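Peer 1: Dropping the structures in below, format is structure tokens.
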Structure P
Amino acid sequence: MYNIKQSPDDFVVNEVCRLPEDEGRGRQYSYFIMSKRGLNTHDALRMAAKRLNMPMKFAGYAGLKDKNSVSSQLVSFREHCGEKIENLGITGISFRLVGYGSTPVTVGCLEGNKFRIAVRNFHGHELEAAALEKAECGFSVPNFFGEQRFGKCNHLIGKAIVKGQFQEAAKLISESGNNSVGYYLSDRKNDFVGAVVGVGKEVAILYVHSYQAYIFNECISEYLKYSALVDEAFPIVGFATEIGDYNEKVRRVVLDVMKREGVSFNDFVVRKVPQLSCEGSDRKMLAEVSDFSFIISDDELNAGMKKCVLCFYLPKGSYATVVIKCLFG
């Protein structure tokens, strides 16, 4: 079985972003390229905000990057803090000033990501070089959400939230290693809604998004049993999903999966915590992989095994781990 992320340097990702459209028209926000190693985006920005003595909410970003990687990404801070932030001296993080504007960096700035990934610890005969050479012409993969979207049990927490089962959600959050729930309930023993909200809106809404992603993946897996994927949009279900807007195959798959899960579109209106409600959206069934290249060599970290360094580009929201799984099985 192959390995990825054996070292942070094995997984390099660089965002392809555009600056906010009003770049240069104001100086309320400072824009930076943040380079980091061994930290996820939230932790890196939290550390920087603390050093700058500003609230975390003043930091903006276009995409989330994993801890086990080396990455560069566009971020913003709601202050004119160019020289100050470039000299913070935080291990594993650096900033390069690229401009100013009157609006923060948001997900709308992100266009895609360039990857350089070392796939390690496999036998040469497990990989068809001819298949990789063919892939250099460009190819598509099912646009699954990657496993990192789900963590230990994020989608199960999200399901409990949309079903209104806040005691179960609080239990799962606590079991996942978040101690804030236990501290909260030690003083307010039955306020499970408050315990879930207490992890922070940003975190709590990610649980719901994780469950939406889980349903999407289940639907795509089910769809593949009946038909090949096409370059069309597929629903990420929510309370505003109009299932009648999709073709009969898509409707059947979505309704079957939701029935199996025991959820309805209306469940995504979280009445006890309205700010966690999710209206839903669309996502392409296929992710196009472009600018693909590869080099196979001996694996210097695993004696007698092979290493393949892959380089490619993916549009925003698509997962490199899915590409690797499709290529290596």
Structure Q
Amino acid sequence: MTQPKPEHWLFTPAETASAYVQWAEHLQTVPGISYGCCLDKVMIPLHPGDLMAVVARPGHGKSSWAAYMAKRTALDIVARKADDEVVIYVTWEQPVEEFEAFFQAGEDYSSTDLAWGRVDLEKVKRGAVRRPAVPIWLMGNSVTSPNAHREQMFVETVFDEIRNLEEEFGKKPVLICLDYLQKIPSRRGGERIQQVTDATVGMKDLAMAVGVPIIACVQASRATDNRRDPIPTMADAQWSSAIEQTADKQIAVFRPIRQWQPDERDMITVAGRDYDNTPELFVIRLLKQRFEIGYGTFAVHFVPQTLCLRDYAFEHIPLNT
């Protein structure tokens, strides 16, 4: 069959038919990136070209969720011995050293312990020796190697670094995480809404051009704080409706203890089941996915400091229930 020419934008019917068969074969032979929790029962795995938005209020776990997915995917790469594959995590919000705590903290100490400066440095050093075996590459600013003359990180910057990754190091990304969307600057400048729209469209273009799924953290507006149901919706993505329209998959992450202390509300009801209001209780709401039903609310046990996640139970309810 005729093969498409990668430098062209226009494809003949024969070319698209051939590509369609190849894509169908890919979907059956390559499982995609799963989620390691109840979402695997209702959510199509992440495949090349997908853009997944993780919407949450500050402190409710959007960065932790993306870091969990990055680490989970990287450990799968290690298990498959795919030495040429990596995960890329791009952060506009935190310096890379601070974010690295997500990937090095664990049984020996938590990221909270590190932030307080109460971790045995020998444990830090031992972990740092093992870290290169986990293929997560970070992009962002450094507090130990600051550079005030460096250009801002645009979506185009990520494009350039990925090309460099393949040409210089022989590595290809299998997942890109961007944290977070409203922080991504636009070369065109302009109003913030336009900049966020540019970033959203640019991320989807990046996912398709590179052939890799992207998880984008998205800040929800504070309007959610005063609602009876404070879990963000698709319309709550701050600054831009383009996120709602462009993302292939969208979930909301909500941490009840950030909204109500245990003395205010000791039990949280999720999908008809009551859970203790603890720091480890997270609620995930499936808001959208292409080709499948896009709703459901689930409870998971998640420790952000160590990126340990497990299910409480599998429940599924309509979004408006």
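Peer 1: Here mean count of other Cβ atoms within 10 Å over residues 87-94 has been calculated and equals 13.5, so which of P, Q was it run on?
Peer 2: P
Peer 1: Given that distance in nm of label points 7 Å out along Cα→Cβ at positions 71 and 215, derived from a single structure, equals 2.6, which label among P, Q identifies that structure?
Peer 2: Considering all the candidates, the number was obtained from P.
Peer 1: Could you figure out which one of P, Q the value 1.02 for Cα Rg over 2.2 N^0.38 Å was computed from?
Peer 2: Numbers: P: 1.08; Q: 1.02.
Of the options listed, only Q reproduces it.
Peer 1: Please state which of the structures P, Q yields 3.3 when distance in nm of label points 7 Å out along Cα→Cβ at positions 183 and 311 is computed from it.
Peer 2: Of the options listed, only Q reproduces it.
Peer 1: Starting from the value 16.8: which structure in P, Q was Kirkwood radius over Cα pairs in Å, for residues 55-206 alone calculated from?
Peer 2: Q
Peer 1: Can you rank P, Q by FRET efficiency 1/(1 + (r/R0)^6) of positions 15 and 231 (r between Cβ atoms, R0 = 35 Å, to 0.05) and just name the one with the largest value?
Peer 2: Once FRET efficiency 1/(1 + (r/R0)^6) of positions 15 and 231 (r between Cβ atoms, R0 = 35 Å, to 0.05) is worked out for each structure, P has the highest.
Every number here is computed from the coordinates shown, using simple stated rules; none is lab data. Not measured: the values here are computed from a predicted model. Cβ atoms are built from the backbone, for glycine too; each structure is taken alone.
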